[in-house]
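Just below sit the structures, each encoded as structure tokens.
Each value in this text was obtained by applying a stated rule to the coordinates, not by laboratory testing. On a predicted model such as this, the values are computed, not experimentally measured, just so you know. Cβ atoms are built from the backbone, for glycine too; each structure is taken alone.
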Structure I
Amino acid sequence: MLKSQKGFTLVELVVVIVLLGILGVTALGRFQDLSGDAQNAANEGIASELSAASSINFAARTLNPANGVAISTAAENCATDPGFVDNLFASGTRPAGYNWAGTGDCTTVASFNCTVDSAGSGTDTPATATILCTP
């Protein structure tokens with residue numbers, strides 16, 4: 001009487017385990033540290049919000065100079081001037097935990113750039129927002 005065996009041999013199981021190990025090691029590098037990418041995306045999101053708010057502000061001031069926020073002086077400073085940056089955000093204040101940089105002379109240019117970077121994270125990339133000078 002012949003007995004038929006069912007199942008996997010030890011060699012087959014070892015080969016499958018080795019292949020899963022190789023796949024696991026290669027995937028680990030891809031998903032190991034996504035915090036830098038997440039912070040870069042947050043920087044880009046805030047810069048995009050500021051750029052969009054500046055465009056809306058420019059349109060509002062163009063239609064009626066009494067509306068919106070005036071951005072028209074020779075010493076506009078993204079870091080130290082709370083008047084125009086804070087007021088462009090819907091909340092009325094800039095998001096906390098970020099460093100702001102950039103200056104512009106709206107008497108000689110039509111726009112300038114502000115950069116936003118996460119405070120405390122040295123691995124992220126600063127993002128740039130374009131600020132439109134108002135009439």
Structure II
Amino acid sequence: MNQFKHTILPILLATIWISLSEFVRNEFLFKSYWTGHYEQMGLVFPSEPVNGAIWGLWSLLFAIAIYIISGKFKLGQTTLLAWLVGFVLMWVVTGNMGVLPYRILIYAIPLSLLEVFLAAYIIKKFKGQR
């Protein structure tokens with residue numbers, strides 16, 4: 001029961017939060033940015049159910065990474081390190097591939113920092129850490 005309460009539950013709750021945050025941000029707030037950018041490149045923005053499932057897997061893996069990082073660092077440090085690993089590196093790759101609409105970053109940066117902070121907070125709170 002302790003393993004569930006201090007390991008599995010925080011990871012699951014953080015996964016749910018990350019998934020919801022990503023869904024709201026990318027389906028409701030920025031869908032037009034993404035689809036317009038892809039159309040300009042002559043591509044179709046991938047939004048099939050399998051893409052949603054892969055983002056769900058990404059959310060779980062990201063929550064696990066935050067959980068691991070949180071064991072070594074304080075909340076602020078965990079937030080910044082996880083944000084760098086989860087988002088900045090993703091933006092570098094998608095930017096390098098030419099599929100990142102750079103104008104989205106003015107909104108994505110603060111919202112992604114908030115997403116990571118709350119995920120790290122959830123994990124630390126349910127792990128029983130400060």
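Work out which structure the value 2.0 belongs to, where distance in nm of label points 7 Å out along Cα→Cβ at positions 41 and 57 was derived from one of I, II. Only one of I, II returns 2.0 for distance in nm of label points 7 Å out along Cα→Cβ at positions 41 and 57, namely II. I have 44 for relative contact order in percent (Cα under 8 Å, 6 or more apart), calculated from one of the structures I, II. Which structure is it? Corresponding structure: II. If volume of the Cα convex hull per residue in Å³ computes to 97, which of I, II did it come from? Clearly, the read-out refers to II. Each of I, II could give distance in nm of label points 7 Å out along Cα→Cβ at positions 65 and 113, but the derived value 1.9 comes from II. Looking at structures I, II, which one was helix-only ellipticity at 222 nm (-39500 (n - 2.57) for each DSSP H run of 4 or more, over all residues; to 500) calculated from, given that it came out as -21500? It traces back to II. Each of I, II could give mean count of other Cβ atoms within 10 Å over residues 9-16, but the derived value 9.9 comes from I.
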